[in-house]
Structure P
Amino acid sequence: MSVPYMLLIVFVTLIFRLPIHEHIVKPPFWELQEVMNGNIRMLFDIILNTLMLVPFGFFVPLWIRKADKPWKAALAGLIASLIIEIIQLATTRGFFEIDDLLHNTLGAFLGGILGCLLAQWIYSPDSRRQK
């Protein structure tokens, strides 16, 4: 699930956006500043960027047994998000946004919490399953 999901995100990032022909790096917390200035559309963007990597974070502990802590899923989410942002910067199909890195990583962490709980239940030795 995680690899095809990430490929879908990269594909959407590259195909459904037109190049802007500028390499733009947005400053940290610019989206929150926009929300505080009354731009509610940015709040929607923050929520979507957070939710985008929740499934990825959920599946990381299920597929990689060493990813047994939510912070490890968050680290995997940070790396995946960084790859997406670098692709956007290199192809000029979007901006390199530090806010997106933060929100995507938060989403992977939240998914990792749920994924770690499920992985512990699946992989733990349970006397009921041994009978």
Structure Q
Amino acid sequence: MRVGPARGESSTRTFVVDASMTDAGRATQLPPGLPAALGTLALGDAVAGLARDLLTPHLDDGEIAVPGRLEIIHREPVPVGAEVQLEATVQMVEPTRVTVEVLARTAAGVIARASFEQEVVLRDDWLARMGALAAG
């Protein structure tokens, strides 16, 4: 991994919650009768994407970043149609690992906090490990 991203480097992304981001049809589906809201799994996807965007420019040829750990504290419901802003900040950079902290906000305030750790690995090594698991 090339030097970086630097601790404290940040990036933001804004999205509008749509029906595909709810828990409808997922194992975590909410009980009937509750309004559709941003699902924690969709929030996790958005967190991972933004964190990946911070790390990807710093990867060397042949390297990829794979998820190592994702923690989400999702405190407030966010209805379909609401705008959410994610702000990701690099908290820790190690030789093969980067940890990013993310705040998710709406106009009402912070709705979630997340921590996403990525491991930098050689693509060929990762594919070999995957092949060994599939064969085993």
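FYI, it's all coordinate maths here, none of it is from the lab. The model shown is predicted, which means the values in this text are computed figures rather than measured ones. Cβ atoms are built from the backbone, for glycine too; each structure is taken alone.
Comparing P, Q, where is FRET efficiency 1/(1 + (r/R0)^6) of positions 39 and 95 (r between Cβ atoms, R0 = 35 Å, to 0.05) highest?
On the way: P: 1.00; Q: 0.50.
Biggest value here belongs to P.
Can you say which of P, Q returns 36 when relative contact order in percent (Cα under 8 Å, 6 or more apart) is computed?
For relative contact order in percent (Cα under 8 Å, 6 or more apart), the value 36 is produced by structure P.
Can you spot which of P, Q the value 69 was calculated from, given it is volume of the Cα convex hull per residue in Å³, for residues 47-118 alone? Please list the in-between numbers first.
Working: P: 69; Q: 94.
It must be structure P, since only it matches.
Among the shown structures P, Q, from which was the value -7000 of helix-only ellipticity at 222 nm (-39500 (n - 2.57) for each DSSP H run of 4 or more, over all residues; to 500) calculated?
Details: P: -23500; Q: -7000.
The value was obtained from structure Q.
Where does the value 3.3 come from, among P, Q, when distance in nm of label points 7 Å out along Cα→Cβ at positions 23 and 71 is the thing being computed? The partial results should precede the final answer.
Working: P: 3.3; Q: 2.1.
Going through each structure in turn, the value belongs to P.
Of structures P, Q, which gives 64 when percent of Cα pairs over 14 Å apart, for residues 15-78 alone is computed from the coordinates?
Numbers: P: 70; Q: 64.
Answer by label: Q.
Ranked by distance in nm of label points 7 Å out along Cα→Cβ at positions 55 and 87, which of P, Q sits at the highest value?
Values: P: 1.5; Q: 2.3.
Sorting by distance in nm of label points 7 Å out along Cα→Cβ at positions 55 and 87 in descending order puts Q first.
Of the structures P, Q, report the one carrying the highest value of Kirkwood radius over Cα pairs in Å. Spell out each step's value before the answer.
On the way: P: 15.7; Q: 16.2.
Structure Q comes out on top.
Computing distance in nm of label points 7 Å out along Cα→Cβ at positions 63 and 111 for each of P, Q, which one ends up highest? Please report the intermediate quantities before stating the final value.
Working: P: 0.9; Q: 3.4.
Sorting by distance in nm of label points 7 Å out along Cα→Cβ at positions 63 and 111 in descending order puts Q first.
Which of P, Q yields 0.70 for FRET efficiency 1/(1 + (r/R0)^6) of positions 7 and 31 (r between Cβ atoms, R0 = 30 Å, to 0.05), as computed? Before the final figure, lay out the partial values.
Numbers: P: 0.70; Q: 0.10.
Of the options listed, only P reproduces it.
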